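The following blocks contain the structures, represented as structure tokens.
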Structure 1
Amino acid sequence: MVTLNRTTAAAPPLGMTELDDRTFAEYQRLMYERVGIVLNDNKKALVQSRVRKRLRALGLDCYVDYLRELDKDKSGREMVHLIDAISTNVTHFFREEDHFKFIKRIVDEWVAAGRRKLRFWSAACSTGEEPYSLAMTLLSQCDMAGVDVKILATDISTRVLGIADKGNYRAELLRTVPTPLRHRYFTKEDGGVSYTVGKELRDLVKFHRLNLIKRPLPVQAQFDFILCRNVMIYFDRPTRHQLALEFHRLLAPDSYLVTGHAETLIGIRDEYEYVQPSVHRRLDKREKR
């Protein structure tokens, strides 16, 4: 999940200019065009504080000069640094637990009916808690013997993907993981200071960097569940609409899109059927109202 924190404005270091309104508007435009994130005017202090770190790293003292650096960098690496600097990812294991209970129930029904191949996508996986929670749900609560299961986990931030792929978490971050699951799927490190994800979970999850506003999305699989939770609230309505339609294209028949509880699919209801709060079943052409 991507969210933007409030930051109190502070005086810039000696020799470093402040972020004026006109230049801030350029950062707003850039973040919207590149990643779909809407930076409201009240985020100016946050942008000034976060971008200042990149100015220091590059030896710059002007926010306009940094925009020029972004324009010159054809590799896109500096844009990744900007995205990492401005966005803060907030999540935890088994967040919105009712979603995992629903997935367990549906997967149990599918497997009992003979399904032997299942594909899941955690579309804004942050530091990995969501896809690893999904993997634990499938392995510990469903009869998955002989079932081919794969979980794709993507995010735009290389920083959080690095954390997710490493799979090492401070002990306090596992407080929402039931003790039996913690003992089964994690290895204790440094006398219990941290825990590392075990091979059984790792084998189910593959992490990749992906920008959700790219059209068409560069994904080939057909998914049984797509989880895109607590990220679309930072997009405007047209971007949310297009993303939901892309998810519809990538969902298999009789499959589900799971969003955050603060997110709705207003305006595209004919593509999905409401199942329960923030859970929607994909409709095919014959079912559309």
Structure 2
Amino acid sequence: MTIVVFGSINMDLVVRTPRLPAPGETLTGHTFFTAPGGKGANQAVACARLGAPTRMVGRIGDDLFGEQLRISLRSAGVSDDEVLSTPGPSGVALIAVDDTAENTIVIVPGANGAVSSADIPRLERALDAARTLLLQLEVPIATVVAAARAARARGITVILDPAPALPLPEELYTLADILTPNESEAATLTGIPVRNEQSAAAAARALRARGARTVIVKLGARGALAVDSNGERLWPAFPVTPVDTVAAGDAFNGGLAVALSEGRSFEEAIQWGLAAGALSVTKPGAQPSMPDRAELLALLRVGS
């Protein structure tokens, strides 16, 4: 069944630096490159590379970046029929990555900020043959809520990545089948500092109390902790040497969504997410780092 992604499409402007700069500090970087990104488009590319029929719903600008972003989606096998070109610039993300693979990101929404209720009919057309909807928070929050409503009305699984972290309408928690914050996002949403398995579980329980059915806290190199009606469980990460962690969370969501859309168990889907995330951090860039199905299956065999 098709996976639909509703969200942002950005061009990433990436600089590699020895370390992340302090406020007011100027550093000399190692390298600079551009790479297609945006949490929505990253997740769409992740799903398509893993073999799932995937449709992207969103907006790009009518600039050179917009053309490049559309080409990137198509080359990964993502359907871009519902990607609308909007007058003005495409969204961009300004990313600094240090020698330990940590990063800072500044987003300028561009065309993503123009996503509105006018986009929902295009989304609804895409949902007609879908099993799963992936959402994030890089487009206006009102449209995210409307998209979740449209999916739930059709019995479609809603996976919400609450990134970048911001206060969520209470309704959105109740519309989310699976909520997938990372440590900092879980802390921002709940006020509970997430430093270990116990605090991650406490934050996840708090988010479930607001209405989310399942909460998966992405813990980076420590793996992922899931809390649902059956209790809580920690899955360890696959050990890898990180190069760039920019899109690891998006790769996780892609792997999770593909496994679930294929009817795999929740436990297996978590492993798919962790494997996709692990593979993504071994390569630079956002969309260029998304693994293909053969790579993921090979890692799962090694880790089993």
Structure 3
Amino acid sequence: MPDNASDEQGPSGIPQTGILSRELQLRILSGVGVAVVALALVFWSPIAFAALTFVIAAAMAWEWNRMVRGQGSDTVAILHIVTILAAVLLTASGMAGLAIAAVAVGAISVSALMFGSGIVPLSGAGVFYTGLPVIALNWLRGDEPLGFTAALFVLLCVAVTDTAAYIAGRSIGGAKLWPAISPNKTWAGLLGGISAAALAGAVYALLSGSGSAMWLASLGLILGLVAQGGDLAESALKRHYGLKDTSGLLPGHGGVMDRMDGIVMASIAAALVAFAIDAYAPARALLYGS
């Protein structure tokens, strides 16, 4: 996710903080385009959604390997992407447990190939980072007839958190959240983001007719908070490697990982909540809490 306060500068060197800065305009245009395509595929069918998640996760795998190892298309990167494909196919076939095992095997294999390089933990962690959210989202989406509603809820919570945090951070400012990790993020952005996610959860329950407003508001707040944690974790990783963005694949947004960091953690958290409530009906468990 982008920082919730911008440091874009104009010709005079003065920061541009206007709501319709060039950066924000580009972010809105590209974001709307991606959102429309994603929403169409999420709605279309579980198979279409599975294809979408594979493409996104494969791009993230390329960015991860390029960032951590400086190689995005070698044997290790290919194994990483093949592992994601196996996870998608197994989950789409109703075998999420085997998909998790496949990700574990892929992570071990990647680590073995990188043995002695000094970056074994991060190489293996990348497989989990890209593979587990794919399993989580497809597991929820595949639970018909509520799969679409559940998957959309998770994505909506993250999107609302991201947008509200950005606007609140820019318009209110104030104390920095964790300047050593992400110097532009503020407490106002965090509180604005999770509050908006809670409100979005309550509204979603009313509009969709699924779940209770209180439950989804509470869950929205939790997912929003987890998403912000994922954002900070990715910022720490980028700072470790001296990067502002993981790539330039998405105009105005940076890399795919820069946009998916919150979804990675929120989707895993949502799947864990659903699993704890009812592993045989995860979409209903997530939406109704029972």
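Could you figure out which one of 1, 2, 3 the value 36, 24, 15 for semi-axes √(5λ) of the Cα gyration tensor in Å was computed from?
Values: 1: 36, 24, 15; 2: 25, 24, 19; 3: 28, 26, 16.
Computed on structure 1.
Figure out for me which of the structures 1, 2, 3 the number 32, 16, 11 belongs to, where semi-axes √(5λ) of the Cα gyration tensor in Å, for residues 182-237 alone was derived from the coordinates.
Computed on structure 1.
Readers should treat all values here as calculations from the given coordinates under stated rules, not as data from a laboratory. Fair warning: this is a prediction, and the values are worked out from it, not measured in the lab.
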